[in-house]
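Asker: Okay, got some structures for you below.
Where a number appears in this text, it was derived from the coordinates with a stated rule and is not lab data. Fair warning: this is a prediction, and the values are worked out from it, not measured in the lab. Cβ atoms are built from the backbone, for glycine too; each structure is taken alone.
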Structure 1
Amino acid sequence: MVSRGVFSIPFRSSGGGAEKHAYELAVALARLGHRVDLVASSTYPPMSGVRGLNVHPTKINGTSIPADAPFYLWLLKHSLAVAGTIAVAARDIKRNPRGYDVVHVHGNACAFFFSKLLDVSPLLYTVHDPPPSTVRCDRIDEKFVREAVFRNIDLPALKAVDHVIAVNPAIKETLTRLNVQSRKISVIPSGTRVHATHSRTKDKALGIFVGQLIRRKGVHFLIEALSRVPEIRMAVVGDGPERDSLRQLARELGCADRVTFCGYLSDSDLEECYSRASFGVFPSLADAMPLALLECMGHGIPALASRFPGAEWVIKHGENGFLHQVGNVKEIQNQLYSIRSDPKLCARMGDEARRTVEHDFSWDTVARKTVSTYNKVIESL
């Protein structure tokens, strides 16, 4: 299992959904009785408590570059991570060429390198991000770079690896239109842990957002809607280059006293925040399968999310959460009113949200589907 290595576990900054996916999947596979070697950032904790899981730390990574770095430093962060994970994973594979039944990577550059320059088979690649053609970028240079990387690294890798795992059906549909063979793509989502509910400590007026503070996450829509609903307060958990502009926006709209920018929270502090929040808001412009959305639902908290593919797959509108059109501030505003004015509806949707992830999106379920895919790929070669 080869993580991207851009972020570390435990997180020192926001972001890192793909890294957390690789880590949690490796843990779940080990608990099913499989031996897993995980290549990951050097700040991963010792995993002696999980039998069968061995962590191979990278010596080079981008974790020293902060989450609020501008775009070109962000590229450097990714480049350092790629160099570190490729070096460690390639070394281990060369030392033990017949020792792995499967090599499973979670980054485009690793998938490209292993498929083109190493004799690695079977090689699987999990795609965590939507193709850039489906994502709106405010910067022309960023859009150009992302599309160039996808065209010259992602697509060749996707066509060369033995199998592709997409984290939602929309990614599979897009890749199929780009001439990646449909039969070599499986859809397996990210997962989450299911937590006990904390109904006694819930604050009925408190919502939570968890994610990287970048334009694509749509937090500016949330703040604009919040300014029109004075009964609601929000805890914004995460960091990123949009942090200062979002604070300024909250001041301009007169709701700064109802928005708490928490920055990165430790696992225990994040648990405390989840235990108090009554609902989550995820107004992304585009997303694949954000782990924060599943984590929120796994805590028995209903989510208000824009209609990006991952959310539409998980949320049944009005049953376990609410969906709104991307960027529709009026819809977000109305949903905030609804969930604040009807605590019974909020609690009922929260219970249904928890049942949804328990049944379809637990890490145990994801791991079993992944093992089934491994076996099919091995048998087909």
Structure 2
Amino acid sequence: MTNHFVKQPLRICYFGTYRANYTCNQILLKGLHAQENVEVYECHSTLWHSIDDRVEQASGGWLNLEFIGRVLKTYWQLFRNHNHVPKYDVMLIGYPGQFDTYLARLLTWWRKSPMALDILMSLHLVAEERGLLKKSPFTGKLIFWLEKGGLKLPNLLISENFAYESYYCQKYNLPPKRFKRIPHGADDSVYYPRPISPPEDEFRVTYHGMFLPSHGLDAVIGAAKQLKDEKKIHFHFYGNGPEKERLEKLVDIHHLENITFHGFVSRDELLDGLAQAHVCLGVFGETRQSHYTIQNKIWEGLAMGRPVISGESEAIQQILKHKEQIYLIPRNDATALSNGLSALKQQPQLRKKIAEQGYTYYCQHNSPQVLGKAIVDALKELRSGNI
């Protein structure tokens, strides 16, 4: 009888206080579960209650016994959960996990397994750009040192692109060889081309997501102001965030009837809104964070098979080409955006080309299946000691 060699599965412990409902974590987990001969054990404990909760603590609100007790309770629960995780080959820490690496390092030493961290975004940079460090300078210094120490502990750091990798290396004195570049994407079970067609009596320009300074929505309002006499062009905003109230006041001041704020809506309503868009909006802000990443909304628009217009950056231009997979304009430039939208309105064949090529690129490089394989390949190298 011939003995057939059975390849050992890659066993991954997905670990941390990560945001379980955050898009990037969900996409990554879906991609991992879709791989053959891979077993994923989730070890999670919730620390943060909401975005407002994180903002409050990063603004200095953590200096109270109630929050400190919550932290201790959360990590004790995470420790206990880990005791029930079967033997694994490698630990992967989800976002945000920079602070989780301290406990994770002890646990992986105990299990004699290597550890990887999906960085996604710098916690210190996000806090800085949202003005939280000015509210509590001591908290800002603490975040800096905790993140710096937390990034030095993993055996492997997963970053989105060269821009973010360079930022981390310079800021925290990290060696480039510690990094593996794996891009972001969109969930193809949610965001995919739908049979709904854009309306003929309106040219729909759609934005979806958080209303944040890094997204540069003042440029969108400025473009809408310049296009207010173009009766068929209408802007649709889906989502919420700290900038929304201010932007709504701007719309009222300038009497912009070509903008509709839908707020948070059901998933089906949002997806119908995106499917009916002639053009989906990306980001136009000039903050470092907005330059370092390609935001989820860009991949989601491409995954829906819609043409996307966004602000140019080195990170985007390295992989997506202007007028091929995306339409790019200078950032924070209302005139450039209004001109770009007018050009796209007048050239349906260009919109069709961008939509088709953008969707093809997404399918080949940024679907959960593709991203999951890239992560697994990196973790297999880590397991074998090649990283």
Structure 3
Amino acid sequence: MISGREFASGLEHHGFDFFTGVPCSLIEDLIAVLERGRQPYVAAVREDSAVGLAAGAWLGGRRPVVLMQNSGLGTSLNALASLSLMYGFPALLLVTWRGFGGKDAPEHILMGEISPPLLDLLGVPHRVLAVDSLHRDLAWARAEMESRMQPVALLVPPRVVETGAVHVSAESGAAPESLAARHDPTPRLPVPAMSRLAALGIALKAVGDDPVVHANGYICRESFSVADRPQSFYMIGSMGLAGAIGLGLALARPEVRTVVFDGDGNLLMNLGILAMIGGRRTLNLLHLVFDNEVYGSTGNQASPSREVRLDRLAAGAGYRTVAAVTTAGELEGTLHSARTAEGPHFVLIKVTREEAEAPRIPYSPAALRDRFRAAVLGR
């Protein structure tokens, strides 16, 4: 397999000098090396934002690379079509190929099948990276993107790039303290005193039989390990949409208190939902964000939430009540108050980066859909 260091060295050797994207576990070692490298690596909250960054970097004289999972290829379609391809902005798209060969979790199968045809429809030349083709493919990518003046793509299947060999530090990519101080002159929250698993246990006990929409990732798996319930909708894909699903449910069933278990990376991918929720004078919705400041499912790459107080964004968006907690006692008191007052409510729950050993959700997507809807409509 190609090591992260070898991959990063190859990119630099072929003149690539600006890196941005959304992480994927298939290339976690590469990202870990890039985060500590000489060239800039910018963690993007969405793949289409990364496409925009790459365009700006090229205008500034750089040779950019956009890293994304193939699910992010779908997110990027409009940015690629109406920006990169229309104007002619060269970039290398490193697209990890989840669902390759039809072998993966359910949320990756369809995108795995259609990733090459999507690139064909866009008119983006592409190759499939192999263990022995790194330098040939990087040389091809640079030549093609610069002769065509447009993006080109390398699809990266599983087990081509090494993972787990490079220690990924949660401090990677963190802004210098002086920069953080300029942006955030008020005191930071105390260091978290509870794990996400502990916080989920407190939250599940507090919400009782309320329907809960779970953001995808370890929030689902750890919550399932604490207490599986028909009123829990576990998202196993569609990153960033938990708040939107919760808002739709709250509007459709205003007599039912809707709860959203969100994550920092998920929320950052769809920050506009804060205005859509907070802009309503009354809404029977409780929005909890479990913030560990990293993308846990892909290797603990740093999340921008370590430099941005998400509770302040929610306050600016107009949520009726906003709180930030770091201890179990604070969380219990805040949830008790929120459940007895008119919403919408936002609670930022700062948790440690500890991850529990938790099983994958054993239900099919259709089974999750049907049992949750029955639980909501049967109240």
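Asker: For structures 1, 2, 3, which has the highest computed value of distance in nm of label points 7 Å out along Cα→Cβ at positions 116 and 340?
Answerer: Largest one: structure 3.
Asker: From 1, 2, 3, which structure was distance in nm of label points 7 Å out along Cα→Cβ at positions 284 and 316 = 1.1 calculated on?
Answerer: Only one of 1, 2, 3 returns 1.1 for distance in nm of label points 7 Å out along Cα→Cβ at positions 284 and 316, namely 2.
Asker: Assuming 11.1 is mean projected area of the Cα convex hull in nm², for residues 108-235 alone as calculated from a single structure, say which of 1, 2, 3 it is.
Answerer: 1
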